[in-house]
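Got some structures for you, see below.
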Structure I
């Protein structure tokens, strides 16, 4: 099937503009358009592509979109599809970030943000329940999730360590956990693709080294590292990212990090665009508007160029990758551990939204709230968001709008 570029741009542009609600909603949208309506992919092709994208680091919905474009129109189609999936949200994030920098401290804005943050607590819990129902299928999966949660929440173990350990566990125990499928054709490395896209990924490093831009080089290095370990979606790495950008680098505050996640939930495209928002805030602290623009652009580049690299390298070998039981078992182990990682994020996020004061336990990373500092308005808004999202199954965009308005209403009557 050969599609015109105009048709490709029109369809994938529509997907990019409508891709609200996180990966589950985005994947459902793509299935409806690409499989049901346009019939460009078969059900089997779509599901095998989704399995491949779940094996790879990075946002699976964006990579699935890129794969679909690549399958329909080669590398050009992949670039168009993946780019259009990211671009609308990225443009919105740039606008929201600068509005936040100029107006974020106004009381009315903070009150609206409280409603958004209360909603995000419920959204993260939704993601936890959805993933947990699929990933925790046996005692070993529950154990991995529990160990991951304790390691992060109590001891502050680095997220990449948890990912590597889980992958090794899955690979070593695959005979017990995975159905063995005969391995097929021996894969050969597509060196030209690796060289081109690896070079594009490295381009900012070359330029920043030449210009001796130490801060922007630090931005590029950190977000490149995130691009490699982002298994399980943005929720899985948010706690790790927060620890690094708030505690270790001091680029932004905890409150700003929470606001960043809340705003990222309001935009189309992958939630990992929160990295762009964080980079903009960090860059603004170093060099006002020019620094913010450059930092945000670099974060976008090193977050999403690797996604194209993974898809264009792995896409031609989809069947062979699916036939390797060790890879499948490693993915299952990583996914189980990610449940514990997202639980850690859920608790951490809820504590910092619902309590005014959250301390730590000595040398441990265990966060301990002051129970007398509970924010009654935040608690009330969280209950309201849970009723709308979990009870009435209201869509995320409408829920966010309702809860932002509710936050403003509480502020007007003096309860916030």
Structure II
């Protein structure tokens, strides 16, 4: 039964993500994104900070995005006819599953929106009946269940528990992503002036972090067959889930108007890119912990059954490096974008604000990690500890600075 299911999944993956079909979808996605960007920059009255979501979903957005998607597909057909090996482009195979997943989240969010209360029952002062809260609670339960399942998999590798762990992690990602999109819609239900992208407070970005961390891990798990590493990555996500539940319990989960500093298109770019970095560093930490755990098992002559399902030390070392290699460029770009945003909002690119200072420390830590590995050939236990310690510094940059230090980024503090 398991072999048959695995074969069916492999056949489906081959049909969807190889050849002309995946190449055309990738080109259509790129075209649609380009069309929306062009609408925002060149369309008549096409970009309004407080209504951009509905502008994308309007007929104008459909025309701009749909036309550009058709043009992109047409150009892809012409290009692949002239150069057939483009159909096997790695970029299409690597990025199309992520874009498909985003489209699925949009579909889910559209379905969840049907269950929103009537407009007369929506109150800014009491947001408990908004449907996104229920989706987020389901996400919380599923991520915790996934973490427990991954840990159980270490002790029962021959059972179906490993498949449950993986699919529940996927479910958590889709629920979390669709819930954020639904919160974006819900912010407009109070007032068009309040509406904003759901990346404005600790509660929202925690959900974003859960989804990005799990998605990056699942990508590496699928590519490198490293399911046992989930027993170290998903518990990190689950720890964040409990913190997110606490944030909600003290009123930090409510949708609130943006402070002036956040009323910018930069927020929609800078914040998600920053959390690609944070999520990647969390995965690297999980790989580092898995490395140290396996290293200890080998040193003590641990259970051969458990060792058999773990990736090798060399593979875990590589996975930590891969995760940092994903996160570091994203974090670098986020820092550059943040500097541009700061120049626009505060008149200077850098002000040695506590958040900026700690972001620089994180950047130097992971830059040094890559330098040590690539230029000096470092491998093994030292880099595993480096990945774990680096993530602890990242947590302080993300959370500790917001909670305990004041500065230009004080709008992220708990009050």
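Overview of values
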item: If Rg and Dmax of the Cα atoms in Å is computed and equals 22.1, 69, the structure in I, II; result: II
item: Winner on FRET efficiency 1/(1 + (r/R0)^6) of positions 63 and 279 (r between Cβ atoms, R0 = 25 Å, to 0.05) once structures I, II are ranked, highest first; result: I
item: With relative contact order in percent (Cα under 8 Å, 6 or more apart) derived as 30, matching label from I, II; result: I
item: Structure responsible for 0.70, with FRET efficiency 1/(1 + (r/R0)^6) of positions 111 and 287 (r between Cβ atoms, R0 = 35 Å, to 0.05) calculated and labels I, II on offer; result: I
item: When percent of Cα pairs over 21 Å apart, for residues 151-398 alone is computed for each of I, II, the largest belongs to; result: I
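Read-outs throughout are calculated quantities, based only on the coordinates presented, and are distinct from any laboratory measurement. Note that the structure is predicted; figures quoted are calculated from it, not measured. Cβ atoms are built from the backbone, for glycine too; each structure is taken alone.
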